[in-house]
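Quick heads-up: structures coming right below.
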Structure P
Amino acid sequence: MSMWLNIGVGAALLLLGRRLYWLFVAGAGFVIGATLAAELLQAEAVWIRLLAAVLAGLVGLILALFLQRVAIAIAGFIAGGYVLATLVNAFVGISTGLHWGLFVLGGVVGAILVSAVFGWALIILSSLMGAGLIADVVPVARPWDLLLYLGLAAAGILVQAGLVRREGKRVGRVHDT
């Protein structure tokens, strides 16, 4: 995937994931589409893999618009799985594709979190996922890559929480957004 596309999608998720929950769902679809396309369509042209990612993002967007609770749970699953796999890669250094067992474990936790405490889970997961997308393409050596990831995630959480506070809203469940 293009470095600038990663940074653009990552920045949007990092800063606006809660405000535009449909962006979070579409971004989660894009991330899983890009990851699966890279693993399953290795021999195919880059544009085919990018098309698969965009189509998965569009499916996420359509789900977000018409089936809000289902879309949020699916996006929470994808984001939780992506975040756990990214963290394991950052701490352990294993980078051979997605770790499917960890992805499923993180996905279950992410889906439960998003369903239970929607607002904060959306802020945290979108910030972590956005930070991961950006940190994946910025060429930084260890341990600076982990510090970049954590710094971006913290900044995203602070920015999104500040936006909520400025709007005078409470960070709550799905219907509170």
Structure Q
Amino acid sequence: MKVGVISDTHLVSGGFGVRKLAAQIMSKSRQGFDCLNEIAEKHFKDKVDLILHAGDLVNMEVVDLLEQFAPVDAVSGNMDHSDVTMRLPVKRVIELEGHRVGLIHGWGSPTGMINRIRNEFDDVCAIVFGHTHKPMNDVLDDTLFFNPGSAMDRRFAPFRSVGILTVDPDSITGEIIKLGK
């Protein structure tokens, strides 16, 4: 089984009261959705069985877009609007080929993140998270900690990225895919 992993897309839609600002935001947002569509088309279409989004979608249109490529499981993050936080949990556990995988966004400083998110789950073999925008694909104490980085914003990281988890009954492994600057 292949699982596409994405986080921190931070895409907005809708308008604001000031027309000029709204036009600028909508133009940038549309470009962002077009970029996300290209990323999903290239890296997820016909290549993954499921997509995990580790929060900071900002609005549910991101899920709608990604569902064109595969079923989506997602959690809310600290930057998500109320339409997202009312529909998505803060964390969840997903069963993949007999493996329990924790999905959470994360919060606070990158320092101590691993311990904070580790304490949110019992009996998982992997934790997928976001928030830091920094990709991570490390096994610590027999648990895979996987952060795909941010597909849309390289702030705090040298490149934009997404990830792929390869899951079979015996193992779960991750791969970070660099998208560029």
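The table below lists the values:
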{"read-out": "Structure from which 23 was derived, relative contact order in percent (Cα under 8 Å, 6 or more apart), options P, Q", "value": "Q"}
{"read-out": "Source structure (of P, Q) for Kirkwood radius over Cα pairs in Å, computed value 15.9", "value": "P"}
{"read-out": "Answer label among P, Q for the case where FRET efficiency 1/(1 + (r/R0)^6) of positions 54 and 142 (r between Cβ atoms, R0 = 35 Å, to 0.05), calculated from the coordinates, equals 0.95", "value": "Q"}
{"read-out": "Which of P, Q yields 2.6 [distance in nm of label points 7 Å out along Cα→Cβ at positions 38 and 110, calculated]", "value": "Q"}
{"read-out": "Of the structures P, Q, the one that -6500 was derived from, the read-out being helix-only ellipticity at 222 nm (-39500 (n - 2.57) for each DSSP H run of 4 or more, over all residues; to 500)", "value": "Q"}
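Any read-out appearing in this document is the output of simple, stated calculations on the displayed coordinates, not a laboratory observation. Everything numeric here is computed off the predicted structure, so don't read it as measured data. Cβ atoms are built from the backbone, for glycine too; each structure is taken alone.
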